[in-house]
Every structure is written in C-alpha cells, then in structure tokens.
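Nothing in this text is a laboratory measurement; each read-out follows from the coordinates by a stated rule. Here the structure is a predicted model, which is why all the values come from computation and not from measurement. Cβ atoms are built from the backbone, for glycine too; each structure is taken alone.
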Structure P
Amino acid sequence: MLASIIVNNYNYGRFLRQAIDSALNQTYAHIEVIAVDDGSTDNSREIIASYGDKIIPVFKENGGQASAFNAGFAASQGEIVSFLDADDYLFADTIERIVAVWQPGIAKVQYYLDIVDIGGKILGTYPPRERRLDNGEVLPILLEKGRYETPVTTGNSFHRTGLNKIFPIPETKYRISADSYLVTLVPFDGQVAAIEQTLGAYRIHGDNLWALSQNVETEKLSQFVQHDLYRHELLADKFGELGYKIPKFSDRDYLHLKTRIASLRLNPENHPVSFDSPLVLAYRGVWAVWRYSKLTWRKQLLLMAWFIWVGLLPLQMAKPAIDWLFVPQSRPRSLDWLGNQLKRAFSWEASNTRVEKC
C-alpha cells in the first residue's frame, strides 16, 4: 500500500526540517511526503524548496488547518493517509507498524505519542497511559459520550476510502483543530485499531498548547467551546442520518463542560452560549464525570468538587481553581503535597483492605 504523509505547516520553520526528515526516513519504503505551507512568513518555504523532488510541495495562502489538510489531501494518492503537524515528528518505523496491523474494514489506526519539549526531552505520553485508546467499533462510545479516546493529529492514520467520503473539511469552522473533524467522522466508515505504544512525538512549546501557557487564555477557551459544539453538531447529523435517537452530547462530555464553565466564568461577554449559567453547568459537569468518564473514583471526586467550586463560589474564589486545573504549574506546592499524601493514604487503605479480604 502507498502511504501518504502530509506535513501541514504554518510558521514552524524551526521544527519543519525534523518533521519532514522523519517522514522521509521511514523504514517502510512505499511512501510519498507532501509538505503544505499555509502562507508562512518565516523561512518555511525555503526549507520545503530545499528538498527538491524528494517531496511534493504545496504552497498556498494562509487559510487555517482545514485549508492545509484539504490542499494536502488533494495532492496525495496514498491508500493510507497520515497528517503530521510540522512541530511534531514520527519515529522511523511508524508507517511500517501501521501497515502491519491494517486489516480490511479498518478506517483508522491510532497510537500514543511521546510529549516532548522544544529540545526533544520526553515529558510524558499523550493521551496519558491511564486513558486507554479506544479500538474496534467506537460508534457506541460516540453515541453514549460524544467522544472516544483518541490522540491529536500526528497520532492517527486514515484509510483513503473513508476520507474520500468526508473531504473537503469545512474551512471556516475548522480553521483550528481540523483533526477533530476527521477523528469524529471516520469511525462511521469502519473500525478503529489502536497500537498501545508511542509511534511519534507531540511537541509542546509556547505557541501550540494553550493549556500550558502561563495564564488561562480566555479567548482560546471560548474558541474550544465553539469547536466542541461544531463537533457535537457533526455527531448529531451523522447519527440522525442513521436513524438513532440523538442524546444531548454536550451534557455527557465532561471535558467539554470543564472548558465551557471556565469560559463562562472568566469571559461571560464572549462566551459562545448565551443561555449558560454556572449552576447548571456545574450540575451537568458533576453528572458527566460520574456517569460518563473513565476516571478513577478519586479523580472523579476531585473533578466533581472542582465543578461545584467553580460553579457556585464567587469569581475571585473560582478563578484560582480554574487556573490550577488548566495551568498545572500555577498550583501551590501545598496542593501537590496534599494530593500526594491523599494518594498514599488511599493506597495504604486499599492495601489493608485487600489483605483483610484475603
């Protein structure tokens, strides 16, 4: 099978060469590499041009991520299609591992990514290992919860048949996070296979991961709320076409509700949903965590307490809780110490309970 790796780039010249090289240096030989530059103003175009006929260059005016995906997909021919963010990179055997697990009926293969910093130092795994990637038939999970466990752009590879049915991506709605359009709709065309290992790197830096900035960015909170609403609308349309009774996805998606209540409390003037109230969102958040999350019971209790805190207390008391959740480095050390003590206490209690049962 021919595999297409589409590198999408906007002003990531400092990372771009590593991304392209990781695509070109795959152990699987039958590949094509397309590099799409979405109107960069740095040296990205010179870097792409320097590869000559080793890659397929696509130069376009700035239009956002969906626009870049559309242009790259139109230039590709592969049966397997991977979208690689220019600030990330793949491991040498990524495509070989993907091809090895591909079977008829699979619409997408997904895998974990190492989280790395600017210099490539490993900081963790995305998604966290405790959040197992979903696999197989994920439509029931989508119908129940409004999302399934999936990585970001670089952690997915798609079968062309499914992509042909959903391209082009709406460019206005998906100027950012166009990957969510793909991972939401592709499961309607087949099964999802998960590789329980890291096959690439997801780089965090000052320009891409808003949750790890020094402050909670209220404008991006509202953008992500609106983005989730677009995704829920997609789901409702697709399940409606299939004749399903459609639940209210936003009431079951605790990750969405977490962002939504923070957006409302911090920036009510620009919040996308005019009828929202903190009390109602707090109630919905508690219910979604308890009923629809796969978190441990300890984390469920902590997150439910967070929803109540943010929803009911005055803003000057709610804001620190929002900061501590969305910007982990802002948490007082005393909170981390308390969390560690609670973990130890719970572990000791659980250990004794197991001994008594034995």
Structure Q
Amino acid sequence: MVLDKQATPPDSRTSYVLRQLEGERLTIPGSKGVFRILASSKQTNGGIAVFTSGATLSDAPGFHWHQEAHDVFLVTKGFLKLWNGDKCRIMGPGDFAYVPPKVIHNPELLGPHTETLGLVAPGDWIDFFRYVAESYGGVLVPETDDRNLKALLIPKVMAAKDRFDVHFERDYTPPEVGEWLPTENQIPEEPATPYFLKADTGPRWLAGGVLSRPFITAAHTNNKFAISSIESSGEYKDTFLNGKRFLTFAEVDHCFFVVEGSLSVTLQGQDGETTLTAGETLVVSAGQAFALSFTSRYVKALSFTNGAGLEALIQTAAGEQFSGFVIPDELQAWDVSAFEKAASTVGAKIE
C-alpha cells in the first residue's frame, strides 16, 4: 500500500499527498485569483497553514496588519509588488519576504500570471480566506471574473472585523517602491524582523549530499515555523536521505512542495513508496517515521514546518555553511554519526 494522491487535505492530523494544483481551492470574488490550501490547523495541530496562490493582474487587498499572525510570500511565477513595513520591492521568481505581526503590508500581484507559496502562523488565520471566499472549480484562475472586488469584500470584512486578525489601515501612506539592497541576501539576526530575501541567496548548509537553503529559520520565528529549500540529486549513490533511513520528528509536521524533479517517500509500516513530481505536495504528520529518496538528476522541494525540522537537522549536522550556490557534481564525504548526534539536539530520531 502506498499513499494515494488526493485532491483535498484530510480532516485530521495525518500524512497525505496532494496532486498538482489541488488542495482546498478558494477564490475571493473579483480577485481573479485562487488560494489552494495545502495544510492548515487540522493537519498541523493549529501551528501553521500552507497554501499556494495564483492570480492574473488584479487589485491589491489593501494595507493591513495582524496582531498575532505571521505572513510570508515566496514567488514561484510572475511578479509581486509587496509593501512590507517601511520597504516596498518588486519580487520575482524565487524572491522571499517575511512579515511579522504588527507590520503593515499589502501584496499586489503584477502578473501577467503570478503564483506564490504562502504560510501563516497560527494556522487558524486561514479561516479568514474561507470566510471571504467561495469554492473554485476551474483549472488555474478565474481570469474573467469581473465582479467588483472591493464592493464585495469590504462589507464582509466590516461585518466580521472582530472575528479575524486582520486590521486595515485606510489612511496609511506607503513607502515608494525601492531597488533591492545588497544586504537583502541574508536572514536578519534579530528575531521577528521583517525582511526581503533575494532568490538563491541566504545561508546554505550541505550535509550527507542534501542542501538546505533556509528562507526563514525557527530561530527567527521563536520556533513557530521554518521554511527551507531542500535539494539533492538521484545521481548521488548514498545520500543521507536515500530511502533507507527513517526520520521521526515527534512534535513537528512537515509539508514538502516539489518544485523540480521527483521525490519519493516511504512511511514506516507502509509497503512501497510514493513518488511525487513538480507541483505535488507531501505532508508528514508529527510522530510519523518517514524516509525520502531523490529520484531524478536534480530535485528541489520546499519544506514548511511548524518548528525546527529537517532543515535544522541538516544545518546541525553540517556544522558550517556551504560556500557554493548549487549542489556539487560529486557527493562529498559524510559521516552518519554527525546526523545521529544532530538528531539528539533537534528532537528527531533516526532509524
């Protein structure tokens, strides 16, 4: 038995696989966009919600902030104009931004067809999307939906202004769009600081043939969540993640979104493996032992966790940052004992 590929997340905290462009699909009337919820509170014990968002050129929702919710934006296609505190940037594929609580922000999708990956913590915040949206049954996005977004959205928001952690600022004077700074290639040392991170920059950790490229770490979010790119190759013959070693994170859920190549997973107690390709999602619930394999020449998956997860294990085992920007041609020497020691410090178990 292998994991069946589903169209929507289950109603409980369990492991599952979603097909490309699936999830709980919602559209806000007139937005010409779609949210595809991959995981939320039911699947992550309230910790995080992970979703993709796609739209053609459309109006921004308006300047707002959250009292408790953290927000992130990771562009995968097209362009996004994001106001984030005292900065505004035009973001392209691979660019990332983090918006902590109480920071005023506003995303505007510039198109022509923009796709992003998002995360909010705590996960219950996603109920705001469910409240203001309706189900979507189309293919990509409702490009011809010409309903008046603000006329439909504002009355709903006003009617439920005390139910959701969304606070609009009508008289806000936003910053002008600026050029990317040379310093926007690293994660700030100060926790809960808003920032932009240019594509393919930031810290990199390589251990056991697996590269972790964090967008944000658990240390920066007071252990609420972490996001990282996990990369490797099926050409390597004996990586740490090669389908033979089972990992268990007792308290942390993992959501893997495959960007390139193919990634296979085996759950302990399961006969056979499930292979995911680009656009598909794997969610592994906390406490479930799992083994991953990279099954194409190059594999890139984005990892979203509600705490320190696989990215922390790789970082701790590596010990030092990797100076290269891409995975090397040859598998570097590594020692499984480094991972066993690292596991004991990040709350993981290796079998």
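Out of P, Q, which structure matches 0.2 when distance in nm of label points 7 Å out along Cα→Cβ at positions 16 and 40 is calculated?
On the way: P: 0.2; Q: 1.2.
Going through each structure in turn, the value belongs to P.
Using percent of Cα pairs over 32 Å apart, single out the structure from P, Q with the greatest value. Please report the intermediate quantities before stating the final value.
Details: P: 35; Q: 28.
When percent of Cα pairs over 32 Å apart is computed for each of P, Q, structure P gives the biggest number.
Out of P, Q, choose the structure whose coordinates give helix-only ellipticity at 222 nm (-39500 (n - 2.57) for each DSSP H run of 4 or more, over all residues; to 500) equal to -14500 when calculated.
Values: P: -14500; Q: -3000.
Structure of origin is P.
If distance in nm of label points 7 Å out along Cα→Cβ at positions 152 and 200 is computed to be 1.1, which of P, Q is the source? Display every interim value, and only then the final one.
On the way: P: 1.1; Q: 3.9.
Value 1.1 for distance in nm of label points 7 Å out along Cα→Cβ at positions 152 and 200 corresponds to P out of P, Q.
With distance in nm of label points 7 Å out along Cα→Cβ at positions 120 and 240 as the yardstick, tell me which of P, Q scores highest. Intermediate results must be reported in sequence, preceding the final value.
On the way: P: 4.9; Q: 3.4.
That would be structure P.
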